[in-house]
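Here, each number is a calculation from the coordinates, and none is a lab measurement. Predicted model, so just to flag it, every value in this text is computed and none were measured. Cβ atoms are built from the backbone, for glycine too; each structure is taken alone.
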Structure 1
Amino acid sequence: MKSTISNKLQERCEGLCELCSTEKASIAYAVSPKDNDKIENEVAICNNCYSLIESNASGNHWQCLAGSLWNTEPSVQALSYRILYSLKENEWANEILTSVELDEVVINWALNAFQKAAIHVDSNGTELQNGDTIVLTQGLNVKGANFMAPKGTIVRKIHLVPNNPEQIEGKVNEQTIVILTKFVRKQG
């Protein structure tokens, strides 16, 4: 998502593109899945970098990311990492990626664009959503909590475990537990 550059962002980037550092920054680019509601989610980029991002263009231009990957702003790191990751079949891009150790949160933010949303389904194949109410289809021994959740237990307001379609979280006996989707049925 793009928008005009705020004064704060203009000040942060000192007028230059935060990716290539050679051209004038003219676009505030929000690094998905976040949006332009905070400067921390934005990267100030030039028209050239923007057009290359939008067209998924590869090429030698992106070798400039060897510098931007070291930027102190997590949004710049995440966007740089994301672009390099999409070019990782190139030896130079792989070398840049492995040259720096980024915070796991930044890497997850960067790789979010490549992850398919995990679809959680119950034992009957019905899709589950955050906030659904489910019923246990068999008794479950809750590890570490020293109790058993009996068959027929109703669990309200479940949460889907991101990137693991076989697990959900819910409260049983006032404790949040992880439950395998194959042992639940959505209550309609």
Structure 2
Amino acid sequence: MAYTGLINFHYAILESDNESGTIYGTPKRLGAAISLTETPTTNTGTLYAENGPSETASSNGPTTAEIATKDLSQEVRADLLGQKIDENGVLKQNREDKAPYVAFGFQMTGEAENDAFVWLYKGKFSRPNTTGTTKGESIEFATPSITATFIGRDSDGEEKASVIQNEENSAVTASWFDSVYEGTPTV
């Protein structure tokens, strides 16, 4: 599939994740999407015997997502990083801040109306980098980027849900960002 755009960055706070199931808060808009790099980790190993490769095995590790947005509001930073906003509207960063687990959703757009919709189920964001340059003869925009590390849920090991939009799943994709997609397990 070829995609030409990226929209609809959303997040939902993971409120509970245990053997009883997983509960998320209502998804919120994260900010206007600029870019996304999703990088899964897979480690492989090879056993050598009788002077050659005999077996191979792999293990899935965490997935990192680096996202860039047009803006990252103070409310979103507070939610994603466990920070506080004081009575004067000032975002306060503290060494004791604890980022909560969140789900992260996005949509990759295509020219043939076959958009991809994704939820990464359980991750924590790290403090964003801040960069800036002085204004010169040419304009350079400084936009925030933030990175998260995603793992499988405790309740069921699920890491990610994704779907390519088509006529059969239009009801699913139309409500994709209303709640974190869970679906119905197949037998």
Structure 3
Amino acid sequence: MKLKFITTNEGKFSEFNDALSGADVNLERLNMSYPEIQTESLEGVIAFGMQWLDKKIHGPYVIDDSGLFISELNGFPGVYSAFAFRALGNAGILRLMGGMRNRKAIFRTVIGLSINGHHSTLDGECEGTITATERGESGFGFDPIFRPSDSTMTFAEMNIGEKNALSHRGAALRKLKNTLLSSPLR
């Protein structure tokens, strides 16, 4: 099956490719953006994006949106993670958290899948903590400051396979792979 992944993020494309190996999927990256509305949920961002893309993309496609929800910051940056990363970066988030003892956070991903006009969403999450300093050179975005609960390493200290095994996106991608393998719409 040929599946288009709409993303401007090369790192996400690499993670998708790794996770979908063995699913008989030829993943093609379309390096384009789509409107990301300001809303309260990742699901809302995905639903609006898919409505917009349905008019532009022919054939099966996937999109995704992720957010880092930090407990002590009342869930910020959450659905505004991409904007917050561009505006503040990892250093800015660490400054905001200066002196905070509770460093719990949850990373969430929602993937939107469109096959023959049928939409489905798949989600994943990963609990962890925000580190005191940036660590690691791999990954992208907030990866250098997020350490999953089941690891001593940040996402940026992991290779793609290690990250996909633990991450929010990896959990959603496993659901996507199972959906693609069992879909009668292929």
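Observations on the structure shown:
- Answer label among 1, 2, 3 for the case where helix-only ellipticity at 222 nm (-39500 (n - 2.57) for each DSSP H run of 4 or more, over all residues; to 500), calculated from the coordinates, equals -10000: 3
- Once distance in nm of label points 7 Å out along Cα→Cβ at positions 35 and 99 is computed for every structure in 1, 2, 3, the highest value turns out to be that of 3.
- Comparison of 1, 2, 3 - label where distance in nm of label points 7 Å out along Cα→Cβ at positions 3 and 123 is highest: 1
- Which of 1, 2, 3 yields 20 [relative contact order in percent (Cα under 8 Å, 6 or more apart), calculated]: 3
- Origin of the value 1.15, where Rg/Rh (Cα atoms, Kirkwood Rh) was derived from one of 1, 2, 3: 1
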